[in-house]
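Bear in mind that the values in this text are calculations on the coordinates, not laboratory data. The model shown is predicted, which means the values in this text are computed figures rather than measured ones. Cβ atoms are built from the backbone, for glycine too; each structure is taken alone.
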Structure I
Amino acid sequence: MGVQGYIYDESFTADAAIEAYRIVVAGQAGDPVAKHVKLPALQDAGAIVGVTQHAVTASGDTVLVRRAGITKVAVSSGNITVGAPLRAFDIRGYADRQAAAWGSGDGVLGYAEENSSASGDVIECWLGIRTLLA
């Protein structure tokens, strides 16, 4: 495994308990000071903010989120190979490769920097966060 590097991390307020190395999306609105993040509500979620760098146990906790660079991320399968584009796979914040065609509104996390061998593996990912448009 390579050495983890980073370009940009930012602090957010968690809307619930979140484990380390999970994909998070934009959370509750209305607080002009504390930005909020939460786990995705569906597969291929857009509005990806980044990947948590540590676990938090409750709503309101501060969580550090990697927004650009290389990060570790938990994955849902053992089928990921280096260079595979990654997406938000489920409501637990796991990433997985995109096997089917991308659709408008799908959120792209980035690209695998390592192979995975089982669900729950933590691999490195080069972040290339974006939401696809039609």
Structure II
Amino acid sequence: MVFRDMLGTDIGYLQSILGTEPGKISSDDVVRILELLCVIPEGVKIKSLTHRAIQSVFQCVLEHILCNYIPVDVWLRKCYSIQNGSFQGVDDMEKVPMSKFTAMYNIHKEAMDQISPNENDFKNQI
């Protein structure tokens, strides 16, 4: 089985299952998430796996893919920040894998944090 990274377009659906904070979810919800993210099922239907196998696969997906899950409103705030106060590119941002989106946001935030102290030093000199 091969699983893809979640996208911005998946967040609304995932939030309907996980809520704003991933917590306890039903086994049916686990299957729904795995079916959403599975790109190559290799002839195996996820529902036909044993409960133990489903839990094992889900644990890997949770650790490597869902670790970057964020609620829709947080994702939108980060989009707004990355795009320097604009929502014009939201459609394009929805297609960015979440691991890449998270890295882009962190890099943008670090860059803004480095600029801010320099601006404050300049303002204090005036």
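Remarks
- Among I, II, which structure scores highest (criterion: distance in nm of label points 7 Å out along Cα→Cβ at positions 92 and 108): I
- Computed -19000 for helix-only ellipticity at 222 nm (-39500 (n - 2.57) for each DSSP H run of 4 or more, over all residues; to 500) - originating structure among I, II: II
- When mean count of other Cβ atoms within 10 Å over residues 12-19 is computed across structures I, II, the figure 19.1 traces back to I.
- Answer label among I, II for the case where distance in nm of label points 7 Å out along Cα→Cβ at positions 76 and 100, calculated from the coordinates, equals 1.2: I
- Of the structures I, II, the one that 36 was derived from, the read-out being relative contact order in percent (Cα under 8 Å, 6 or more apart): II
- Computed 12, 36, 26, 15, 7, 3, 1 for P(r) over Cα pairs in 10 Å bins from 0, in percent - originating structure among I, II: II
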